[in-house]
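What follows is calculated from the coordinates using simple rules that are stated; it is not laboratory data. Because the structure is predicted, anything quoted here is derived from the model rather than measured. Cβ atoms are built from the backbone, for glycine too; each structure is taken alone.
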Structure P
């Protein structure tokens, strides 16, 4: 049995004061990857955080901007779910090459997930596409289905709290992605989550991966 690793989503916009907080989170748990927003060119704070993360052997990804990822020397890109995802994947791979990480956020259809997995996505990110309990249950079911049948790692995206993270770990998530709100909560949430996940390892047989690829 293996324990999921953590995937941190940096605040946007990223301010200088956020860098130390994010860097502390990187040190507080078993973090595999960090996502920086690509909505605007990454500024000085983002470059500082990128360097500090890579110094800790954490893969740094840029959201939806392969050209910016290449310019910065990031490890890859995360493509959010949306129209033309398969074509955007092909474009990102053309820009970044086969060695970069290209992960994708997938929607509710299992067919889409299989298409992107077959294309060679390094991971698939499954989000609860609404805030209702039914949406969260649907995400758990998609993660359990994917983990049982496929080798491509799956990420439980933008997890709200420790209890949900443990549920998704038990369902088979390889990585738990934490948004800025989770990381900023009081009481050392990243370290607390790390401890909780160690007590509830996933039961599927896939080996633990070093980074979401």
Structure Q
């Protein structure tokens, strides 16, 4: 875990504030608390945290709007914590720029794992993202447009590689169906979910040890997909 990383928590629930401050401080994170969306936006600009934990149900402005406004000027990782369980809310938050989403109540170890992934991804982005991505026996060379399993090349179509490259370049991040379709195909195809399902299935057949129990191209039900690297 990145030492002394600064985490901004934007949440108005005192119990959650106390719990997160205790959990994160014990792991040697610097923690700042904001109780409203406007306070959170101001602190994000003033203190430039390494990661933001954001509640959607804030007393002044909706957390999804906070996320949208943050993305106007920063790419800081955002992990949403919320009691809202609907797929619509999760998709909206992710489409507005959130990197991950956990529903309250959440597991401490799961939250810490998500934080580690988000910070690691942000660190790679800031330092110049590697063009080599490893996922178990699979190696993806984005620059050479080459994919291998234990050194043996896997043949992919142009669209299969474009899809895999987009997912792998955002390893650990939940990508919505809409975002994937818009970036890999075209914004006009953003509702053509059948395209995505067919190509994900094809990639799993080529990459996964057990295509019906994927470990690399993981489904986020009703929302999208997540690429799991370095496992």
Structure R
């Protein structure tokens, strides 16, 4: 039986085994290759999505989204929007209501894509909203994945240069993992809910934590 926590202890995550996208990664940098990728993706029932933006370290400077990741269970396409813009085929894919697209903090991603003239009209599930049905309060993808699977996904490339001429292998894996992880979390929670195969540990409030610490200290004193 799986144990789900209202909030996973962040200190435990670093000791968990690492997980990363196990499938094939395809980098897309032209409208022609984007067309082929979209033809492949539109046949899928569910997709995981995410975006990456080059970080700005200057106050008042905001970069446009550079990368859109769209993943199936075993193939992830990395669309380099900074190189090719957003082809019509990709806009159509994002607006397709026949397939479910799962992401995290989708309002931010949709706003970022809106800066590139993408108007979202498709079927979307934001994990930050979905997990509330289970009582889960964690918001970050890393915490959610650790909570559901007991494994850690790396965030080491988060602030790397997503407009680099060529993405590094580490960047590709990071980006693909984030999109793929959204599908994995959603489908796992769907399965657990259907089978009622989980137990839930609610959040321990500060008073309970303090009482527990005091009790431990008293026990140690008696010993």
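I have 4.1 for distance in nm of label points 7 Å out along Cα→Cβ at positions 23 and 159, calculated from one of the structures P, Q, R. Which structure is it? This figure was derived from Q.
So relative contact order in percent (Cα under 8 Å, 6 or more apart), computed for just one structure, reads 32; which one of P, Q, R is that?
On the way: P: 24; Q: 14; R: 32.
Here the read-out was taken from R.
Once volume of the Cα convex hull per residue in Å³ is calculated for every structure in P, Q, R, which label goes with the largest value? Write out the running numbers ahead of the final one.
On the way: P: 109; Q: 129; R: 160.
Largest value of volume of the Cα convex hull per residue in Å³: R.
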